[in-house]
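Take a look at these structures.
We did not get these values from a lab; they are worked out from the coordinates using the rules stated. Not measured: the values here are computed from a predicted model. Cβ atoms are built from the backbone, for glycine too; each structure is taken alone.
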Structure P
Amino acid sequence: MITTVANTIRGLAADMVEKANSGHPGMPLGTADIAAVLYSEVLKHDPKAPEWPDRDRFVLSAGHGSTLLYSVLHLTGYDLPMEELKRFRQLNSKTPGHPEFWEVPGIETTTGPLGQGIANAVGMALAERMLAAKFNRPEHEIVDHYTYAIAGDGCLMEGVSSEACSLAGDLKLGKLIVFYDDNEISIEGSTDLAFRENVAKRYDAYGWQVLSIDGHDQEQILKALEEAKADTIRPTLIIAETEIGHGCPLAGDAKVHGAPLGKENLTALKKTFCLPDEDFHVSEEVYTFFKEKQIQWSKLRQNWEDRFEAWSTAYPELRADWDRIMGRELPADLEAALPQYEVGTAFATRDTGGKVLAALSSKLPELVGGSADLSPSTKTYVAGAGDVGNGEFAGKNLHFGVREHGMGSILNGMSVHGGFRVYGSTFFVFSDYMRPTIRLAALMKQPVIYVFTHDSFYVGEDGPTHQPVEHAEALRVIPGLHTVRPADANETAWAWLAALRRTDGPTALLLTRQKVPTLPGTNLEGFMRGGYVLSEPEGGSDLVIIATGSEVSLALAAAEKLATFGKKARVVSMPCREAFLAQDPSYISSVLGPDLPRVAIEAGVSSGWYRLTGPLGLVIALDQFGVSAPDRDLQKLFGFTPDAVVDRIKSFFKW
């Protein structure tokens, strides 16, 4: 029967691409046997309860082969009707060109950029082990599932997979099982063009169990899965030798990777596998087979629910934590846990960020994260919270090593898995290494938190390679991402609170290395709206100065100096431009003033600030790379002193 299922998958996958006249048939034809075995005989899931917390996770890392996943979801009973298969790659269909997170139930993560899926799978497997350590008890095991993935040559070529898989071996994620679709074909032709490495030896060096099979032999597939599960320590890579486009006249040719088969080749394919020469054929035998499977899967889930209720009775406090965490709800008194700082004190916001994180961590068992080998600098290590690593999963501090790209993908995998609020940190300039994963977090609306420190040229002596200039604007253009640059210690505390309150997208916190003064006039309500009036002179204003981060105190100092020239300036703190621009127009007008000239100050590129100042406003920014020198020297060189700011304002407005 599994062979019939595999062949049905092949027919559906090829038909979807043919009807759309777009897509990638080769990979689904080559991996149909793997998918049929997984979904028919191995995967613990229930299509009627797709959010069952203890389900096995499956990730199609080679997301271009999306018709494979759509076919098995339809056949096994997920909410994906045949009509949607026929609308593959069409406007508003539930079957887009690459699987997108919860576009339909059964899709565990968004895969498109190669390598991201397998790296997400590492995060899912890590989340499973950490969740088990947190909630399982000797007589009550409520978290016990596997993470499976199918990855292709492209996934293994991409550097992000190397970063994540190296860490997976070190962590000893024994419940992670990856099929490598080893068909030796990429878009340009044979992988020998650029990929001759010994993958088996590489993954063995990572600390993985490595198995090799014929990817079309279902008995070998099952046996390999049994062997993979028998090794509870090492993640497993199953190297499955397959033929791209298996069963059609173009089999083994790069041409079958990303183009419809054509009518003649499609007819030949169906003849090879004894399928009727009709579009989108599924036999009643196959539907009946999976209806019977659905009964079995439902019983598995119901048995788990019985165990879950017994665990809940035995551990009511754990159950309360579980419900709150899985619902991404925060404790009602969380704001009270935030430290408060007195006006006149001065701190680097990375330092206060670390203290805020420690305070929040004590209230939030689900708050976990770490850094790309930089926690002494980013202040993101929570003392006393325990470490995760080398098969130990009860702690809260993650050590990603120097792997920013892998860190971002692993965080995404943990977030979509559920059960944790996650953060990762590095120097702000290295956000470039994480951009693809940040974009995917935004696309999937995952509330991942990024702690980026050393946020401007004030890094100083480390020089232009470590001084972010364009990075804040580069993040702000990502739809759905909130980029928050707090002005002082208290705004830093609120920045963490704002990030945790978000459940529909990621947040980047941009923190200073240098000390900044704790300012008068800051307020939580205004902060949460993204921007607010920090200082307003008596009798009205002649202009508005808008600033973020370390430049807010500069704006206040400049306003004081302007007053000596008879000019009054309103100072606006703008910690999150995205949140501010989402406010109603009346609030925006009340903060910026409808008729006042505007100045914006930020130690970064100027481009985005003209949205607030208008084309006739002044933006004091840094539209060049930095220089290696002490920060005080750079402050003078680049004109970020109160005197220099006042001179620019007077000259620009001809005062």
Structure Q
Amino acid sequence: MKRNINLPVYIYFIIATMLIMVLFPLEGKFRYSFVQGKPWQYGLLTASFDFPIYKSPEQLKVEKDSVISNFTPYFQLDTNVYSKQQKRFNVDYMHYDKKYWNPEYKNYVDKMLRNIYSAGIVSNKDHNFLLDNHYSTFNVLQSNNITVPYSTNDIFTIKSAYSYLLDHCPSFLDVSVLRLADLNDYLQENVKYDTSLSEIVRKDDLKKISPSIGMVQAGEKIVDRGEIINEQTYNILRSLKRIYDGQEGTVQRQTGLIAGLSILVVGLMACFLLYLTYFRKKIYASKKDVLFLLSISSLFTILTEICVKSALFNIYIIPYAVIPIVIRTFFESRTAQLTHLITILICSLMTPFAFEFILIQFFVCTVALYVLKDLTKRSELIKCAIYILATYTLSYIGLQFLQEGNLYKINWNMFIYFGINFLFVMFTYAFIYIIEKIFGYVSNVTLVELSDINLPALSQLSERCPGTFQHSLQVSMLGTAAAAKVGANPQLVRTGALYHDLGKISNPAYFTENKLEGNNPHDDLTFEQSAQIITNHVPEGVKQAESYGLPPALIKFIRTHHGTGKAKYFYNSYKNEHPDEPIEEEVFTYSGINPDTKETAILMMADAVEAASRSLGDFNETAIRDLVNKIIDGQIADGLLNDAPLTFKNITTIKNVFVDKLLSVYHSRISYPELNAKK
């Protein structure tokens, strides 16, 4: 079984508020925005606690690079290598041919091995490491845990050590004898790179770099309004922001952020709710209208949240001007302006330079509402978009002059963002069409399009019911003029009037304005049957309108243009013939609903007055005024206008408009003289 979900209006506000808060970027914790070289836009800021002044990332990088470039790597010395190789040489020497190897050779080799191992022998890999990193010295950890500096230029590899041994051979010795002894077998690396120790020392040196360059004490002034943010002040503000950001993970910080956000967002949404409750009761009573306003506000708030969180695009690309344009299309300007204001205030809680953001958007909203008073043509939207682009540009330039005194530091990319915003505003026309389909609204643009008499519905009405079509045109003329005088929507009344008698297409001949002279089909019917045919044009009109896909706002005119009134001609005729018999009221009563808007009420009055005016014999002002008063007063007496938001002053104005328009239609014309024929 299908159930209708009937939620109270405040539930919609709670859902919208929760949705906004869930997506709100809580990482924007530091509530001030600042740029080096620009004035401080807020009031006096003092330190509420002691905090260090952190070095900038660039400064820390320079110091780290300096530590790394001045770092000296660490090697390990293996003393056992020299003793082992010296022992091997002494043992092998005992087997050498003493004819060639006299003691002077042995003494020379002993001396050179001692010198070479004292300078150190490293592997080719370690030697290349020292050269590639431009290390002129390196530290060698001795067996007694004492570090001794070694020179890279003095260190040997096995190859260079062997060459050194041969190249320094004294003249009284034969080098060829040394070569035959394979002295390179006694050369082995005794100094090796210690990766782990070097990395530990490197990290320890980096840790010794101080992240700060001073302290700010509690109560100390940081910056005041209007002061230019120099490098020192910028570093202090950046340090303070870093401290606030560092508290992101703490429970206390998160709780405070959520509490503050809840108070502000709930407060703004509550203001919106109170506005609708006390000043726009009709909108508040319509859950569809409330849902539409909240959807528009939430949509742009969520777009802002995504923009701030992801940093994919600049916030001024978002076309906030669409909010007042779209809402003004379906509602009045004050609701459009307040909805825009609530949305902008919520968005400003997460945007940088909130004051500039609010100021620019305020200008844009005001200009949009002033320029686009009534959207009926595409050209009006283009004109409005151009004005909005100009407003963005001038507002931004004005702020630059205020803050800088010149345009030298202007951000030219902002004009690109404004241009993209302009293009998005141009797509508002398509956005309005989507909203009409989702919420069942009808804009003036759509009303103008539906007023085209070449459309299938109106074309068929004019062909099959020419009298009814002419009647609809006259009702449209009366209703439009009256609507303009009492603050109703003239275009809505004009279009509704064209379609209000669409149901007469089914039986055109049974309606007076369409019947031929001398042929009355009602003569063969009873009063009850005739009344049924006449009153049935209302549900039949609804059926026809739905088949043509007309919007609900126009179908409402069909339902209400007779309200719950009666087919008076047949009802009175039946009563006159059967004065003493009970009458079945439902047979003669229309199955519609009474009008509850200015527009539908005006159409009901215009329809009845125009139809009755055709029966007048004398079209002077007195006769027409008496007729208008009689018809409208009768509708009031029958309670058909009880739900319409019209004052007595409105009704008097409408009556006067009807009289003036009918006089202009039925005014007398002069007789043109005939041309006398020549005798």
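For this structure, a couple of remarks:
- Each of the structures P, Q was assessed by FRET efficiency 1/(1 + (r/R0)^6) of positions 58 and 466 (r between Cβ atoms, R0 = 41 Å, to 0.05); the largest value belongs to P.
- Structure (P, Q) behind the derived value -19000 of helix-only ellipticity at 222 nm (-39500 (n - 2.57) for each DSSP H run of 4 or more, over all residues; to 500): Q
- log10 I(q)/I(0) by the Debye sum over Cα atoms at q = 0.09, 0.11, 0.12, 0.13 Å⁻¹, for residues 170-289 alone derived as -0.69, -0.82, -0.88, -0.93 - corresponding label from P, Q: Q
- At a computed 1.06 (Cα Rg over 2.2 N^0.38 Å), which of P, Q: P
- Among P, Q, which structure scores highest (criterion: mean count of other Cβ atoms within 10 Å over residues 386-393): Q
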